[in-house]
Structure P
Amino acid sequence: MSAADRELLLRAAEVRRPIARAARIAAGNGLGYAIFGGLSLAFAMTDWDLIGLALGAALLGVGLFARAQAARLLRGDAAAPLQLARGELVLLGALVLYAVYGLLVPSTGMAELQHQLGNSKQYGLDIVRLEKLVRTTWYGIVLATTLLYQGGMARYFLRRRTDVARYLDEVPDWARRFVESMP
């Protein structure tokens, strides 16, 4: 192997580094999404909670999809960053719908509990108001977190398109095969 070939392999590894990092992030996110999706589905099946089933299915589907796209990204597939961003946006949409639904659809059980407790307002306890505060806080946190995280991840993956294009343009096939075969 000539000195020029060794230099080219070093350059190939350097250019591939951000792609490999993005693929590790995508694979890790995908695994987390799939685990939480599976757990959500299992818990939602106990009482056939349709919202939980839909959210669990979305998490599981996006998780498995992200794992597959991570492998494609690692091989320098130019379509993988866009597909990963789309997966994040699908999950963002599902979580936003979940949060908006939770904020807009009123709870039915707290008014009945308030009635059963009697006049608890005399003790400074308003169950209905407390429940609204907790719901608003929870769904607000879900909404803000998903907009920041999934939106940020979609943007991150979209920015990897230039890294993949650079890798495909600057590194010859033989060097890509060699670098991609390394652990």
Structure Q
Amino acid sequence: MGKVLVCYFSRADENYSVGKVEVGNTEIFAKNIIEKLKADGREVDEFKIVPVVPYPEGYDDCVAKATEERTMQERPEYQGDVNLDDYSTIFFGYPIWWGDMPMIIYNFLEKHTFNGQNLYPFCTHEGSGESGTFTTVGNLAVGAMRQEGLAIEGKLARQDGGKKQAEYFADQAAI
């Protein structure tokens, strides 16, 4: 059993359907995965993808910024980095923003080469499901062995049912 990485991007502030929050939906789900893996005695590291330039706090302003990034095919920079070679298993999470991954996720995946790691994508959404992004992650994560992913409604990720799904997802990973 090798080391596990839980890598994710999440946005707090004003979110669709949950209002203003201190911790984003995807981060809550990621933390529940981490908690379960650690409870099972696994060595787990965490890498949160944090934009160099934060997204606007207001929902409508964030929508405008994210739309501009997608239209211009921008690749927002993020703080720090992680050496993926240190891990045999990677849980990789992000929100679905208007039917796609945030452009910062494209940047992260395009900057890294995977070396046979099991990659478990997960995402939070508000009705669109994973929107085909698990296939996109598999295509961009060159060298990874993409495994079955999990899409969960963001508001559910904040509830006990979401915690149970995170625990089940962590248990199902062939790690």
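Every number in this text was worked out from the coordinates using simple rules, so none of it is lab data. Everything quoted here is computed from the prediction, not taken from an experiment. Cβ atoms are built from the backbone, for glycine too; each structure is taken alone.
Compute mean count of other Cβ atoms within 10 Å over residues 3-10 for each of P, Q and report the one that scores greatest.
Top value of mean count of other Cβ atoms within 10 Å over residues 3-10, among P, Q, belongs to structure Q.
Of the structures labelled P, Q, which one yields 30 when relative contact order in percent (Cα under 8 Å, 6 or more apart) is computed from its coordinates?
P
One of P, Q was used to compute mean count of other Cβ atoms within 10 Å over residues 51-58, and the result was 13.2. Which label is that?
Q
Starting from the value 23.5, 87: which structure in P, Q was Rg and Dmax of the Cα atoms in Å calculated from?
Corresponding structure: P.
With FRET efficiency 1/(1 + (r/R0)^6) of positions 131 and 163 (r between Cβ atoms, R0 = 25 Å, to 0.05) as the yardstick, tell me which of P, Q scores highest.
Q
Suppose helix-only ellipticity at 222 nm (-39500 (n - 2.57) for each DSSP H run of 4 or more, over all residues; to 500) works out to -10500; of P, Q, which structure was it derived from?
Value -10500 for helix-only ellipticity at 222 nm (-39500 (n - 2.57) for each DSSP H run of 4 or more, over all residues; to 500) corresponds to Q out of P, Q.
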